[in-house]
Structure P
Amino acid sequence: MDISGYKSEEELNELLDAGKITVLAYVTHQSKELTKEFEDFCSDRDLSQNEESAEQFVDMRQQIFNEAFENGYV
């Protein structure tokens, strides 16, 4: 599925869960800020912006969220 512009996280989650978009599309269509964060993530680690690095990025963000939750910051 080809999407343009930014979508809500909820809408992107639904599309991702339905297999209609890739993780890379999920990351790069949430917001300008998240796209920039992903670009910086890849640049800092000398990674190409692809499915594998998008999955690593999502995993890293989930780990940060989990740690914050466990420490009572969320």
Structure Q
Amino acid sequence: MNILLCNGKGGTGKTTLTVLLAHALAEAGKKVAVLDRDPQGTATQWIKECESKKVALYDHASKYDAVFIVKWRLSAYR
């Protein structure tokens, strides 16, 4: 399952929502990853700094129950 969160406007909560939802699914026992396509890379920083290692950064060679994709603009997602 891929879950895309995008909005062209900054400050709308894309990264926060991505990380919180990813952790909620991981706590429920799902194998979850985040693919951070936002130029700021905040989701990547948060995942790396998180003490809980239940959420991974996306690796195309791995299988996941859910992949959260955070993107700045939908038109740039292709």
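What follows draws every value from the coordinates through simple rules; no lab data is involved. In this text the structure is predicted, and so the values were computed from the model without any measurement.
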Quiz item: Out of P, Q, which structure matches -20000 when helix-only ellipticity at 222 nm (-39500 (n - 2.57) for each DSSP H run of 4 or more, over all residues; to 500) is calculated?
Solution: P
Quiz item: Ranked by relative contact order in percent (Cα under 8 Å, 6 or more apart), which of P, Q sits at the highest value?
Solution: Q
Exercise. For the read-out semi-axes √(5λ) of the Cα gyration tensor in Å, a value of 20, 14, 11 was computed from one structure; give its label from P, Q.
Key: Q
